[in-house]
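Below are structures written as structure tokens.
Nothing in this text is a laboratory measurement; each read-out follows from the coordinates by a stated rule. Bear in mind that the values here come from a model prediction, so they are computed numbers and not experimental data. Cβ atoms are built from the backbone, for glycine too; each structure is taken alone.
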Structure 1
């Protein structure tokens, strides 16, 4: 899915690995909440935004937990579901700075890259079940961890 980057601050919702995984696994404790949020995203004509790093991380998690068939099926359809924002060299520099500033946290490089991209794009809604997104001092709301109602 391709979307004008200038529209993303208003209509974009960043989607993390945990959100994608929960959507895929009906046994996941966050499955229903994430489905509810996805429905709201679609009803309000919002756009899921993710990165190429989140796609790689989600594929690896699905491969490990659900098998090759599920992982490949998800990989084949994710770009129809979400706008994929490629990580830039500037995002990489910013991510390293984030990892240094938050040395007391166990953020992965993918987490820090996500924070950098969210900040660069001005996104205010993050769809994630990863508590690291709450620990980062970003200017965004993390759903479903902070509720299941998409802000207007």
Structure 2
């Protein structure tokens, strides 16, 4: 599900909903497995301060419903396949700041559409238990593989 709680950047919601369905199939997830909410810079800055003790806006934050001891994905044997399909399990919420995403897309030479898709994928990997700040590159490798598989640059 996608919620748009900001007005600064126009969001083409239908293509992103189609992407959510596609990424959900790639991971074996139910459509209701997670929520993506687009928020203002001020709101994501508030969340970033409250939950990460970091000042200022960021592009994406993930709020897992379940704390996992290890990631839910079998990375090397079958990339993009879950250990157990959490079809009835709610994974959590992803907050994205489209204004920050727009600035990053310009800086990185990406389209806004691709940037939002990349952030959704990144946020979903966090919901599945990956953490690029503490793992040994596992999340980055899987994210790169999934970007290729999903046609994201």
Structure 3
């Protein structure tokens, strides 16, 4: 398991039968559950959720998202000066972002419609006991990409 967020590039192939998108290098052995996130607008910011034990996997099924992750220095009182890493996930560019334990993650849709697949290595009960929430304004400017012309 990586100790920092890592994006595993996928690929795609089209022929007369249709198309296939893949990320063959992603190992999903520890996955225990999955869910989808959709947002009605590009103004919704879902941040920050931290986990000491949980690994999350993110894949854009529809649309485009910015997903950010930050390694927390203290789960009770993290420094406001931490720097998040951000990743653009979008359909047509297959790949999976893996966010390991010890990080907080957040996301914002850059397009409507949108759908983000999230996989987890913990069952819901275990994840609920391992969640730490922090204000969205910390560590990353969620509107920076929108101002540069991404999203709607």
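At a glance:
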{"item": "Structure (1, 2, 3) behind the derived value -16500 of helix-only ellipticity at 222 nm (-39500 (n - 2.57) for each DSSP H run of 4 or more, over all residues; to 500)", "result": "1"}
{"item": "Which of 1, 2, 3 yields 16.0 [mean count of other Cβ atoms within 10 Å over residues 94-101, calculated]", "result": "1"}
{"item": "Relative contact order in percent (Cα under 8 Å, 6 or more apart) - highest-scoring structure of 1, 2, 3", "result": "3"}
{"item": "Origin of the derived value 1.4 (distance in nm of label points 7 Å out along Cα→Cβ at positions 30 and 46; candidates 1, 2, 3)", "result": "1"}
